[in-house]
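Right after this note come the structures.
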Structure I
Amino acid sequence: MAHSRQSGFSLVEVAIAAAIFMALVVVISTLAVTGTDAQELGRRISKMTEIAQDVTDDLRLEMVSASRLYGNDVEGQELLSLLDLTEAPASIASTRLPTVDLDGPFRQDTSGDEITGNAALFSYLAWRDRYRCASGTDYIVDVYRLSHYYLSDQGQGPVAGSRGGLDLVHFVSEPLADGAAIDNIASTVDRDEVARHLLTGTPDIDGRSRDPIQVVWLRSAPPNAVGTLRQIDDDGSLSDTVLPGTDRPVGWSILPRENPVRGILEYRRASVATNFDLEAPGISRFALRDDASGYPHGLEVQIIGPSVARQLLWHLVLIDPLRKGPPAWSQVQTIIASRDR
């Protein structure tokens, strides 16, 4: 009599196969998640690097035409106080312009000999206006803007245990005409005509129309001295005081090019690294770190050299404020040559 045979898997074999299968699933899933996380981290690091480079490139383009770099002295502080920042984000309490070092190299600060700042203020040539008066005489007037970079709180500001919390604000001023060039126009009639041309923004000798200019500026005079800033009146004359009824606040102030002034990082979902961002290296590379006052954070500025060969050191550290995952950060350090005319 023939006997039938039955074949199959035992319960133990099925359990072992299932365990191996689940282990493979876990391994493959882990590798997939790790690969996705690594890809996302790489994307965020690339984004921080791109933003840091863009900000630095914008600074470099402005400083190609820089006419004066201001430091942490009376002149710099007085000029800084004239900027109308009422509609701009407030600067952090530890904001400090760098101290200009005429002789030394870029270096780390030592106690009692600090030159590093965490803000920058300079003027640059915006355009050169050439105008032909009715008399047939051509006149050239340089037009400047002031540029100010500083840190402001982002959200609740820097907090221990949290990433980021600082925005970078870029204040660009209204156009300021070179007061010395206007004063050097011997003809009163021509001088008034040139001033009216600047005030109304009529076409220059090449047919180009520029932004109207309300203020002339004697760059070499003390910022708070009478006559350093003068208002162009409708008839082309210049007033040492702000006239009532104009759109300019009573009392001298230098208005922003655009209002309100906004930070340039928050809408990009980036932040300047703070003293509390231990994951982002490069904090306090040059300045003496002070966590109590929050200084310098991820922006350090130094200015060295004589007026004919000024150099600005710019060290910026950015971090992605995303609370999840490994931190994505980037730092850029560059030296920009300039002249202090």
Structure II
Amino acid sequence: MAFQALEPNRILDAIDAAGWRTDGRVSALNSYENRVYLIGLEDGDSIVAKFYRPERWNDEAIAEEHRFCEELVAADLPVVAPLRKQDNSLIHVPPFRLCVFPKAGGRPPELDNSEQLTTIGRTLGRLHLVGEIKAFEHRANVDVTRLGTESVQHVLNSNQLPMELTRAYEAVVHPLLEEVSQQFSHCTGIQNLRIHGDFHPGNILWGADDTPHLLDFDDTAMGPAIQDLWMFVSGDHRYAQDRLGDLLDGYTEFREFNERELQLIEPLRTLRIVHYAAWISRRWEDPAFQQAFPFFAGNRFWDEHILALKEQRARLDEPVLRYN
């Protein structure tokens, strides 16, 4: 695994080889899927370097991620896009593939702040206007097969799920995915477009200019607009309804929203829960995952995961949130 070779001197050598002059400062930032570092430069400035996980995305898919970010910046959206050196944003320094970002500052958004949520909604509306101009060719889709069916199959084929819990897992997850599939099939006329794909509060830095700066398009994909909205909608029905209203008040200032997509909030939440367990399982050989999720190796994780799936099954039967 190429990550095993990532020690400070090799990290700095790779950045120097890519065309930036480092000063020896390097510190790891919080990231599991890739490896991300804050790098000091000789001029006193800093950059952020992302080393891509080997074999996750091919070069074409990464190039599409970068071009999408650049399109958004060209449309005056506050996206932190990769920097280019000699007209390249994806840098090969074998055995690594990496890209470099400007350092961005800010604080997390306030999820109880109606004005901030409305601003986030406006930003997403503008982002999706760009996203619907054309389609990705090499990126993944947000769908039941990839996030649900393939995730369950991986878990069942792995050796992480305790044998004594296999029957309980199957008894809840298979009917759950059947219901999710039915709800997707009943939700017709939904447009798939280029979206952020993993748009949660951790991928926003609220700047001093009162602007939400958008980070980490590593999971950008083809999917419904609601995928970039639902992670800000949680809590009891009334609270979730109010938060959704704030977001869509801003969103609809720039782009029409198909209210049929509201039917997909709980199915998409379900797929994220199902996929989460498979994601850890697929990465379990990575020491960083074993350190971050030590409880995954025991029954505790799976007991809680099965309980979460049962609770999510009940949520699929709850009334759909509405707008206006």
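Bear in mind these aren't lab numbers, they're just calculated from the coordinates by the rules spelled out. From a predicted model like this one, the values you see are computed outputs, not experimental measurements. Cβ atoms are built from the backbone, for glycine too; each structure is taken alone.
Quick notes on this structure:
- Ranking I, II by distance in nm of label points 7 Å out along Cα→Cβ at positions 171 and 251, the structure that comes out highest: II
- Once FRET efficiency 1/(1 + (r/R0)^6) of positions 11 and 267 (r between Cβ atoms, R0 = 35 Å, to 0.05) is computed for every structure in I, II, the highest value turns out to be that of II.
- Parent structure of the calculated result 140, given that volume of the Cα convex hull per residue in Å³ is the read-out and I, II the choices: II
- Answer label among I, II for the case where helix-only ellipticity at 222 nm (-39500 (n - 2.57) for each DSSP H run of 4 or more, over all residues; to 500), calculated from the coordinates, equals -13500: II
- Between structures I, II, the calculation of distance in nm of label points 7 Å out along Cα→Cβ at positions 115 and 259 yields its largest number for I.
- Structure (I, II) behind the derived value 5.0 of distance in nm of label points 7 Å out along Cα→Cβ at positions 59 and 299: II
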